[in-house]
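Take a look at the structures listed below.
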Structure 1
Amino acid sequence: MSTESTLLDPIHFRHLTVKNRVFRSSVTGRWDNYDGSGNQARVNWEHKFAKGGVGAIVSSYVPVSREGQITPQVATIDEDSAIPFWHTVGKAVHQYQCKYILQLSHSGRQRDIEGIENTLIDPVTKAISPALAPSATKQADQVNGLPSRKMTTDEIRQIIQKFAAAAGRAQEAGLDGVELHSSHGYLINQFLSAGINQRTAKEGYGGDLRGRYQFLKEIVQAIRQVVGQAFHLQAKISVREFNNILPPWSNAGNTFEEAIKICQWLEEDGVDAIHVSRGSTFPHPLLPSGPFPFEMLRYTYDTMTSSGGKSSFRNQLLFRYRFLHPLFAWIWERLPRKIDGRYEQPVSGLEIQDQWLDNLFKEHVPTQTFRELLKRHQGTVLRDAKAVKDALHEVPIITTGGFQQASYINAAIQEGYTDAVSMARMLVANNDLVNKYFKQGIDIAERPCTYCNNCLGAYLELPVGCHDIDRYYQQSTKNLPDQEKHEAAQAALRAKNEQVMSVFKPRAKTFVPSEAATKQ
């Protein structure tokens, strides 16, 4: 890569060229139908980002089978009937010369809400409970505690073929590539991780690093057999797992050296890009960087309690009662305090000037406060990305981690830390960040993302979008009496809700089913 490259320059992969270096990374919303079919809201959602100027969109988590969903109401690609929908999504994106990369995924043990397909019933009591999720371990997931079981060898091979078939459907739908969600604690990561995988070398797909990598290796090989060498294939990898969250004495997972080796093997096995991330769960204390969204989860997490994870009720108590927040925060923020507590930026962007930020925004997030947010949360994965980049030969690197400032991104690219960046929360806050700001030579949005993470806590019950009320005030609240401050806050709430609900416009047209259609 040229050291003169900037975020607005094209990036060239083996068989894919993307018009700029800004990728919208995976961000999940529960808009789709319960049966896994997609709907107009998802088309509208992806259309927003393509119209806003990003070079490529990595879809939200797309299960290759219904058992692999993290929640219901998430579009899948588990059967051929899904192909026309994903073709429509691609067509909506392609009209802006934006590429669309489908993220192929399987939850394994890391579900949030199991959905009707993933439940069991007691024949005596008629009680419904979660089915044991297929995984490389018998241990429940750390955060929510949904149960799991070790898969049989036949089941493993079947899921490998489901990944391959899903990639073939993405290719047939006219999409531009696929990404393997090999990070953040989902199924592939469960096999890769020394902290999760309980399989032995004798059982296969476990034991040493090579054994743990075998599952991912065979997925890559199976996909190539279906789509050929010319279809773009990338993998998202947590290069630092930090699996010792809950409880703190659990196995920390793969070492950084092991993660580097996995990336090198992926390059040898024919992937076209590595998407660098970190964390063996999602969410994780270290990614997405920012505070734990207690108030949002206080409102939405009750949905998880009914899902039956053994840790869900504990979490609900910790989130609901504010006096317990410090206890959970002390545990959750232990890793950021230890690892990133003295974090120093590897590169520098321009210093944010007071006049760059919207006046109403600054009433709630002063300029100096925002400078500190950027210093703390932007580019948190860059040093790791550079180590991966230096260890590979030709495969480009995409890096996630809080980017939203043009000068900072340009420095990261020009100084060789990464070849492209991916964003989710920052683009959720400002869908048009590239066209409205970066292309106009403006360093940052006037109402930027504040790293509050409310968008992540919202998706359990609410449409995904920017839920930070500080970004939506319509009038100054300085020197207002309490009643008028309250009214101003309600107006901001209405503006926020209108923006979040815009994903449902335009609405899909309804139709009267025919007799023939109802028999299908």
Structure 2
Amino acid sequence: MRCPARLGAVASHGVTTATKNDKRTIFGWAMYDWANSAYSTVIAGAILPAYFAGEVVGDAGWNGRSGQVLWALGIGLSTLVLFIAMPVFGAIADYSAAKRQFMQVFAYGGALFTTLLFFATTGSVVFTLAIFFLAQLGFVGANVFYDGFLKDITTEDTIDKVSSKGYALGYFGGGLWLAIVFGAILASDNDLTVIRAGIAATGVWWAGFAWFAFTRLRDSGVSETLPAVVSVSATMVRGVRILVSLLVGGLVVLGWALVADITEVQFNLLLGAIMIGIVVAVIRVVNATQDRGMTQVTGRFAKIAAVGFSRTFSTAARLRQFPQLLLFVVAFMLYNDGVQTTINISAVFGTDTLGLTSTDIALTFLIVQFVAFGGAYFFGWLASRIDIRRAILINLSVWIFVAIGAFLLPEGNALAFQGLGVAIGVILGGIQALSRSLYGSMIPEEASAEFYGFYSVFAKFSAIWGPIIFAMVASITGSGRSAILSIILFFGLGVFLFSRVDIDEARRSKERWDVQGIEIATDGPVH
């Protein structure tokens, strides 16, 4: 099962037209999706989460917490860190003539940490979560630069086709590698060494095919011009510092709380207070981008970070001028959180709550992986027959019933779990494809990079809350069944808000979008 598709790419400039639409380059670019989708299916999806819950943590739990609670916490908190890092990664992609080199560092680094998961053994909870986070950082970081190549190698008439080629190869490559690992596990009768070897070998697959992709990708040698001086809101700079300090301090405190002798109620209150503080800090940063008091930033990394945060959060602030577009974005963030949470916790839910084996989980993910591809086409056809609004609402309604179905699944019934996987596959591919096309139709073409950069960051922010709430509910009630119902909240709110979006008005509003960047002052040569 792949993570929800990226809705766009971070743009980069300065590429000569001679490099565009080259078949060899495009195939190499698409093959990176083939390479890293093995990580999506085996590490983030089917095998590692089930192994973590069933073997690393085990039935006895760890410090009073079950595997599904710990995994959900790990997913939510690591996504929070990535939310802070994404604006900087995006700005580096724009202002660097070395996207390929940065992409290599993140991809090979992520692959290396993936292979180190071979040493994730019984009881090594902290080690496993830490190594998984570093692998996830490599995966997400490399994707920012991977996406950044898309506009470099295509023209407007080919970008959708090339993007789809990447998705198609990704679905097939990820599914093929999962099938290989699943077959090895099945042949070994769930031997733990084979499971660990399959997890580690995913890093080898990722690095090997990434190497092939890199042999066909070339940087343009030209980057966007980074001004000698960048002027940004002084209040925003202070807000970002507070946000980063709160994040770092919060993670340290939560790390202590996980190993300390405190009650679940105390831990959840602490977690809730930190998350509320982060929300308040994010809102303050968004509002601060409109302040007139400016400060100058001169250091190279500081300038890149200032551009990344300003561009992202100023776009969020400006969305308030376009209420229908803002309403859609909020609705999408809510129901996308439900989708992401379902993907991220389904394996540990199946293992911890339903008592299924790694084989059962892997087979279900294989089903989802291939059904999702057809689901995208089915809902595309449905949207053309009944319009995109009704198609999305039907899709989201099915997601609600899926959550209810997961709550009712009988323990140990792999066939029922796999049947639910078929339903997820159909609607997963559909919600990805329809949301991407609808969002693209609402944003101004001349500001697409700005909007896609904003989206990629805030999609990460939205994906924090589902796993965190799942973990809190599961720890309070002691049941993953109760926690799975919390996902309905995200789908329900998403449906409620989306049903009130005036799609025609949102599409018309893009013509009134005032394309403007952050306030930048240049003085002297570029450093």
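Please treat every number below as a calculation from the coordinates, not as lab data. Being a predicted model, the structure only gives us computed values, none of them experimental. Cβ atoms are built from the backbone, for glycine too; each structure is taken alone.
Looking at distance in nm of label points 7 Å out along Cα→Cβ at positions 76 and 484 over structures 1, 2, structure 1 comes out largest. Taking distance in nm of label points 7 Å out along Cα→Cβ at positions 244 and 260 as the criterion, the largest value within structures 1, 2 is that of 2.
For the structures shown (1, 2), relative contact order in percent (Cα under 8 Å, 6 or more apart) is largest in 2. State the single structure among 1, 2 that was used to calculate mean count of other Cβ atoms within 10 Å over residues 36-43, giving 19.2. Comparing all candidates, it corresponds to 1. Consider the structures 1, 2: one of them gives 0.10 for FRET efficiency 1/(1 + (r/R0)^6) of positions 28 and 500 (r between Cβ atoms, R0 = 30 Å, to 0.05) as calculated from the coordinates. Say which. Clearly, the read-out refers to 2.
By the measure FRET efficiency 1/(1 + (r/R0)^6) of positions 92 and 492 (r between Cβ atoms, R0 = 41 Å, to 0.05), tell me the structure among 1, 2 with the highest figure. Display every interim value, and only then the final one.
On the way: 1: 0.85; 2: 0.60.
Largest one: structure 1.
If FRET efficiency 1/(1 + (r/R0)^6) of positions 148 and 196 (r between Cβ atoms, R0 = 25 Å, to 0.05) is computed to be 0.15, which of 1, 2 is the source? For FRET efficiency 1/(1 + (r/R0)^6) of positions 148 and 196 (r between Cβ atoms, R0 = 25 Å, to 0.05), the value 0.15 is produced by structure 2.
From which structure (1, 2) was helix-only ellipticity at 222 nm (-39500 (n - 2.57) for each DSSP H run of 4 or more, over all residues; to 500) calculated, if the value obtained is -10500?
On the way: 1: -10500; 2: -24500.
Only one of 1, 2 returns -10500 for helix-only ellipticity at 222 nm (-39500 (n - 2.57) for each DSSP H run of 4 or more, over all residues; to 500), namely 1.
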